[in-house]
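In the part that follows, the structures are each spelled out as structure tokens.
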Structure P
Amino acid sequence: MAALIWVIAGALLIAAEVLSGNLVLLMLGLGALVAAVSAGIGLPLWIDVIVFGLSSVGLVVLARPVLRRRMRKGELTAKTNAEALVGEKATVVAEVTADGGLVKLAGEVWSARSLDETQVLEEGRIVTVMEISGATAVVWDTP
């Protein structure tokens, strides 16, 4: 019966890990499953508790940092969406001023405005995207 309680506790802790994402509950859940094994072979409850504590602490201290480093290694470092367009070159399609204009950027026509209010960028000119403001590319003349 004690083994079943440890298994249920372990399963609940592992399931709760989905909500937290810190890997602590996962380590405690695995510790509970190890305690379920000790209970299953007939060891006394106090030994089960010690097994749970030692295995949980060991997993949190030893396995968790390694797993977190491995998970961080796969994190996205690439820029995506509008952020990826900053720094790209664009071609002026319709004269761009501080008030507006059009550029061809990444194969699409975008509304644009110049970063410098005094700049007037003629059609055909190559510009650099300095930022994306909503659906407008803020561009700068590329020398």
Structure Q
Amino acid sequence: MDEIKNAMKAKDTVALESLRAVKSELLLLQTATGSKEEVSPEEEIKLLQRLVKTRKESARIFTEQNRPDLAEPELAQAAIIERFLPAQLSEAEIEAVVARTIAQSGASGMASMGKVMGLVSAELAGKADGKTISTIVKKLLS
């Protein structure tokens, strides 16, 4: 709410639009369950990741269609929403976690990918993109 107020005062329409979208999604998530309880931090992170992913995917599509005028606002909104996510790990850090998980679980071959993905995804929730994790797991298991 404070960020929305700051964006209003600064007349930052991109930030304001992004923050209002986040607020709207949070309210929808809270009312969808029908409870008066607050949304858990894990659910908030998943929601923010989904919003960022949606905007980046839209920007990619707009870029492919040679519409940079539509892609730029999407990327700007994604950057604003990313400020509320935990710091993302580098590929080297993710690779270290994946290698450690593979060694601990004794996984070998692509048949173990689902098991490794589940363990790593749970450990790195909110700190790494699922697509990046998947790519690294495939590389290390093959």
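The numbers here are math on the coordinates, done by the rules we state, and not lab data. Note that the structure is predicted; figures quoted are calculated from it, not measured. Cβ atoms are built from the backbone, for glycine too; each structure is taken alone.
Any idea which of P, Q comes out highest on distance in nm of label points 7 Å out along Cα→Cβ at positions 56 and 104?
Working: P: 6.4; Q: 2.5.
The maximum falls on structure P.
Which structure, out of P, Q, was P(r) over Cα pairs in 10 Å bins from 0, in percent, for residues 48-119 alone derived from, given a value of 16, 25, 14, 11, 12, 12, 9, 2?
Source structure: P.
Determine which structure produced the value 20 for relative contact order in percent (Cα under 8 Å, 6 or more apart), calculated from the coordinates; the candidates are P, Q.
Answer by label: Q.
Where does the value -24500 come from, among P, Q, when helix-only ellipticity at 222 nm (-39500 (n - 2.57) for each DSSP H run of 4 or more, over all residues; to 500) is the thing being computed?
Q
Taking distance in nm of label points 7 Å out along Cα→Cβ at positions 32 and 96 from the coordinates of each of P, Q, which one would give 5.7?
Values: P: 5.7; Q: 3.5.
Traced to structure P.
When FRET efficiency 1/(1 + (r/R0)^6) of positions 64 and 88 (r between Cβ atoms, R0 = 30 Å, to 0.05) is calculated for each of the structures P, Q, which structure yields the highest value?
Q
Compute FRET efficiency 1/(1 + (r/R0)^6) of positions 8 and 40 (r between Cβ atoms, R0 = 25 Å, to 0.05) for each of P, Q and report the one that scores greatest.
Values: P: 1.00; Q: 0.35.
When FRET efficiency 1/(1 + (r/R0)^6) of positions 8 and 40 (r between Cβ atoms, R0 = 25 Å, to 0.05) is calculated for P, Q, structure P comes out on top.
One of P, Q was used to compute log10 I(q)/I(0) by the Debye sum over Cα atoms at q = 0.11, 0.16, 0.18 Å⁻¹, and the answer was -0.55, -0.95, -1.06. Which one was it?
Clearly, the read-out refers to Q.
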